[in-house]
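Only the coordinates and a few stated rules stand behind these numbers; no lab work does. Because the structure is predicted, anything quoted here is derived from the model rather than measured. Cβ atoms are built from the backbone, for glycine too; each structure is taken alone.
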Structure I
Amino acid sequence: MKPAIPSEADLAVIGGGINGAGVAALAARAGLKVVLFEKGDFASGTSSRSTKLIHGGIRYLEQFRFPLVFESLRERRRLLDQAPHLVRPLPFLLPSYREDERPAWMLRLGMTFYDLLAGRSNIHRHRWLDAPQALALAPSLKPDGLRGCGLYYDGQVNDARLVLEDILAAESQGATCLNDSPVDRVDSRADGGMDVHYRHLPSGSSGAIRVRCLANTTGPWANQVSRMIVKEHRDLVRPTRGSHIVLPQLMGSHAVLVMSKRDRRIFFVIPWRGYSLVGTTDLDDAGDPDRTCPTEEEIGYLLEESSRVFPGATWGREKVVAAFSGLRPLAWAEGGHASSVSREDRILREGPVLTVLGGKLTTYRSMARKALRAAESVLGVPFHSIPFPDLPGAPSIPWQAFLVTKIPAWAREFGLPPGQAAHLALMYGERTPRVLALMRDDPSLKTPLHPERPETLAQVAFAVREEKALHLSDVMLRRLEIGYSTQRTGEADEKASRLMAHLLGWDEKKRLEELADYRGQLFPKSA
């Protein structure tokens, strides 16, 4: 069924990643009529393929990008306070070995400066651990040559769900947000506005909407969208590929910042969903953004460098649970290595067209505000002091009180083990009772997708009914993220696909096509 799409709007947003979701949410909060178009699923590109961090970027200090780090640390605190169900503090270990090019004093100085830049918004002050203290905390670290270890804090995020909640927040303010809805053409109008021609794939319909302003928030696809809008096109983004691998768990509650021996880069080993997330690489990628995936060389690089710090992890390719890549939409720059290209955001305005480039997941709200302020003369709204709408899952009471009071109460009320109630609360926040209500109304929905996993059929139903999931991959990779675990195929995807077939009216041919498409995304050919 075709949704109610207006024929006119103040702002059309093309791209449903984190930047598009942020722009749509803030513009709708300002009272503007907003329509967002996403050609795939929300966050299906870069925004669900990140290192899952909300952080200042300690590695940017040695590149002297102090304003970027300062802004990121400020935004980190805001997200920790306003979205604690999705963004939580994460302790990081920064080991120092005798063979490292960066001496221990440099690491200690960097962490001190990181604390100073954070100021009153800091999570905790850093500490320096000697080798015995570090190994007591992290016995899996390589002991040979260990001089000591820094301990500092940043934040970890469920990136796909952060995008989704911003989409839902935008809709709560009156925006229309459409996935599986590509834009095919943009025509300029004599009155200075534009006609945006789109297709709504779920209903098979198409149409056009008249808008006063357009925001290109397509990230790695910005060059392609720009060609559709601007006759004299120039390249706007320089995409660089960041690849990650998922390994059996190397560490418990602490992440580790690893100094690469091969190319002096910094990357992370992060506890994630019972596994370790290792990444990222940084390579130019001029290929099709729809087909980006890790190369065997990148996977080998991440395995080699992580095993250097974790001697017990001398694993081969067969131990890689999953691998994925995202493209950073960095503002265009000629020459130099990919890792030297600036991460600062850049907002381009050409008449009524805005293009958002560069930046980080952490600073998406700051970027959205900058973009809309650049278009104030077109939109007629001052955006300096307009607040973002609350995320729908944001707790209404302090986070610790939420954990202590709500989780036990939900466990008792709905007859769930406390661990199951905690799993739901840490994913849905204040929206958890709506998932639990599905289980109460239909006890069969308490069934787990896999005996070893906490995800249930109720979460699949909730993703379809209330979170705009249209495909099996939407649910498995972004709503629930079970697709990055060893239980991702077989029992789990069969159960999920059968329930989705019932809810969405798929026949058996369509269900099998959805299974094949999902499994193809798990094992891309070039990986």
Structure II
Amino acid sequence: MTKKILCGAVFVLAVFGLSSFGQQQKELPLSLDDAIVRSLKNNLNVAVQVVNPQLSSAQLSQAKQFYMPTLAFAFTGNQFAEPATWSLQNSGTYIQKYTDSNVGITQQIPFGGSLTASLDYLWTENNQLFQNFNPTFQSTVSFTLTQPLLRNFGWRVSRKQIIIAQNNLDISRSQFKSTLITTVFNVEQAYWNLVYSIENLKTQQQSLDLGRDLLTKTKKEVEVGQKAPIEVLNAETTVARREADILSAEAAVRINRDQLRVLLNLDADPPAKGMIIVPSDQPVFKAFHITYEEALQRALARRPELDVIRSGIETSKLNLTVARNQLLPQLDLKFTKTSPGITGDQLLYQDNNPLTGIVVGTIPGQPSQAFKDAFSFLYNNWTVGLTLTIPFADMVGRANYAYAKLGLEQGQASLKNEEQQISLDVSNAVLNLETTAKAVDAYRVARELAEKQLEAEMKKLNVGMSTNYFVLQYQNDLATARSLELQALVNYNIALAQIAQVTGTTLEDRNISLTDYIK
């Protein structure tokens, strides 16, 4: 009974173990292009950085709002009553009623000033004596121009916030481009490192299988007295060392696979969650040659880091221009042009003499006539004025100017420093590409020679002219040669990716557009 229970438990555990093992072994075949697409779609760093251009675009729209016209409406109604205090007022209580309506539109103009057009309508009625119109309808059309002539004057000065916001948008787009380039390179590097670790594991496994086959063969030969027992010890030692190499190779596969998984953020993709990445591409040698001068020219024209600094320098130049402008005296021009129109109910007095105070009739007036007269510009009314303000000491303005000047010098120095660093990066990348290209050929030849040496040594062993020690040594040499050749091929492909990264052509080479991620 106990045996049955034990066997049942073992069976259940085996079933669940095989089931979970099967789930863990689900594979996700992935080409390099697929890996890059997934990373740009799901990578968390890309998701964080893509927000910055959107924020900068919103800030630019906010800055442009300053130059949008504004429309204002106003209405005021009032009734005023007080005891009569002089002879022209009726005895008893003086009463006045009026309503005032106004509509105006204001537009900022590019050189720092503003233009306002307004229409005012005033209706008044009172019980005062000796008036020609009661109630009165008055309309006034006004145009007012205010323009600074020294301080705050100028196209760039008035549009400072818009230009800075545009520069910040360019900076955020360049920084996002740099993030995409870095992400693509990291994915390529991680992908090829995973390919190498998987292929290296296969190579180590092949080497282990050869060692085990030789160990089995040696044991049989010792049993029949063809070999000394020491040969078994040599073979067992080699097999044990290769088994240890297998453990290291398996750990490398897991590490590189996890690193690529993080870059692709596979946990954000439910169908791919928990699956094992299996690269479907193999490194190949595609001859590519580029001189240092060509690579440097591309880098200086395309590297987004330089675009970031250049946009910052443009902002620093603008700040210096504005700071220099703020050192000038303030001279403001104000010009106003008005056109009134007045009408109302005209009062007719006895004997056509208002001094009699006797109203014998009225001629009704229309408010539209007031508007008509105002828009006809019957009266030439204008006002012009200049206001000059000279500070005795402008310590803040001078400090801002010195600060802006130092900021520009700092930006220019940063640009030169970045150009030097890029020059060094390009030089190292070109040299690395040349070195890895030569290494691929060298290690290919070394691997072919190692194969021939092992084949020759095996023939000698079969005829009794060699020992297991030398065969095992040549097996080790072949395994090392294969790993080195594969590593050289991987390094060459990574070097190609590095060339694209340092020259800023990664996105162009892979037909990746910023507009696919930001508008």
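Observations on the structure shown:
- Computing helix-only ellipticity at 222 nm (-39500 (n - 2.57) for each DSSP H run of 4 or more, over all residues; to 500) across structures I, II gives -21000 for structure II.
- Entry that produces 0.95 once Rg/Rh (Cα atoms, Kirkwood Rh) is calculated, selected from I, II: I
- When distance in nm of label points 7 Å out along Cα→Cβ at positions 308 and 332 is computed for each of I, II, the largest belongs to: II
- Answer label among I, II for the case where distance in nm of label points 7 Å out along Cα→Cβ at positions 156 and 500, calculated from the coordinates, equals 3.9: II
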